[in-house]
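No value in this document is a laboratory result; all are computed from the given coordinates. Since we're looking at a predicted model, the values are computed, not measured. Cβ atoms are built from the backbone, for glycine too; each structure is taken alone.
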Structure 1
Amino acid sequence: MQLFETFLKIGLFSIGGGYTIIPLIQEQVVYQQEWLSEQVFADIITISQMTPGPLAVNTSTFVGMQINGIYGALVATIGCILGGCIISICLYQFFQKYQESIFVSAALKSLKASSVGLIMSAGFTILTMTFFGTSELSRSLFSRFDWQAAILFAAALMILRRFKPNPIFLMCLAGIVGFLIY
């Protein structure tokens, strides 16, 4: 029940898509509930990005699976999507009724701006967990800098920008190199 409530709350208050939900899930399952370590959560995010489907749903499913197996995966996934489904139906009806309002238009613009901030936060969290092994900022953070991860990241970014290969191929190649390095 606690797993369902946690992901229902996450699903209800996540606005902006998959990357905006990452900090919310991390806050709940790593810091508040302490169900997962930061490293396990980072691994789940990586797998969720490579798996077909929405990032938020994949992450919820993998977190639930890690916590309580198949039942945990079902409960977390249902909890995550239930709130969004209910809100979507209500918002659809609201916007159909007030689609010409300048106030509604202004509210949507502000939601877009906050979504960009949440996406940037998720990207920063993923990068700091990759390069430093944690998302917590501290003075001793740079003593744990992972040069191999930074070089692999820079090489993948350079290959992507210069040669424009299929991203799935590049992810698989980076995964193989990472497996050999680590």
Structure 2
Amino acid sequence: MSPRPKIGLKLTTILDEAGEIADQHGIDEVTLANLAKKLGIRPPSLYNHFNGLPDLRKKLAIYGLNRLYEIMAEAAAGVSGTEAVLVISKAYVNFARNHPGIYEATLMAPDPEDEAVQLAGAKIVDLSVCVLHDFNLEGERALHAVRGLRSILHGFSALEQKGGFKLTLDLDESLEFIIEAFIAGISK
């Protein structure tokens, strides 16, 4: 029996489903065939939304970057200084924990020079620069600090996802300790 077409399928709905596949089975399982099956449509119908698999993965990357930004911005609302850095850091790591496939997609954007990918990523950078403003970082120094923070958060997330933390220490306490050390470093 062939799948019944779903009229008026929205891009956000499709990306939600693609994200679910990525989170449950890994980014490599996000294919047009698997996505069509999950949506109950024929694979050619997806060409109304994507120009092939690379375009699907690019749009999933942008979708993920936008979701990550929203979660970080919501966490940062109404706080500043050390607390703001801690809450956006926890929001980042929790996003990677809760959405490992979508998070991986954000790292695999097919063309990082693509304007839409750049805009989505720039929102996260701008938010991070804003949060770090209380530490008197300007211009390139602020961007270096953002790179450092991202490196810490990505490294922590990647090690956690790969089972790299075997000690029975609380991971959230470790993250907080690391971020406080980062803050102490940029405060000098």
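When mean count of other Cβ atoms within 10 Å over residues 92-99 is calculated, the result is 18.8; to which of the structures 1, 2 does this value belong? Computed on structure 2. Taking distance in nm of label points 7 Å out along Cα→Cβ at positions 124 and 156 as the criterion, the largest value within structures 1, 2 is that of 1. Consider the structures 1, 2: one of them gives 3.8 for distance in nm of label points 7 Å out along Cα→Cβ at positions 12 and 148 as calculated from the coordinates. Say which. The value was obtained from structure 2.
Quick check on the output: 16.6 is mean count of other Cβ atoms within 10 Å over residues 20-27, derived from one of 1, 2. Which one produced it? Label of the source structure: 2.
Given a computed value of 1.4 for distance in nm of label points 7 Å out along Cα→Cβ at positions 28 and 100, which structure among 1, 2 does it belong to? Computing distance in nm of label points 7 Å out along Cα→Cβ at positions 28 and 100 on every structure in 1, 2 gives 1.4 only for 2. With helix-only ellipticity at 222 nm (-39500 (n - 2.57) for each DSSP H run of 4 or more, over all residues; to 500) derived from the coordinates and found to be -23000, which of 1, 2 does the value describe? Attributed to the structure labelled 2. When semi-axes √(5λ) of the Cα gyration tensor in Å is computed for each of 1, 2, the one that comes out at 31, 21, 17 is 1.
Sorting 1, 2 by distance in nm of label points 7 Å out along Cα→Cβ at positions 108 and 164 from high to low puts 1 first, with the largest value. If semi-axes √(5λ) of the Cα gyration tensor in Å, for residues 76-115 alone is computed to be 24, 15, 4, which of 1, 2 is the source? The value was obtained from structure 1.
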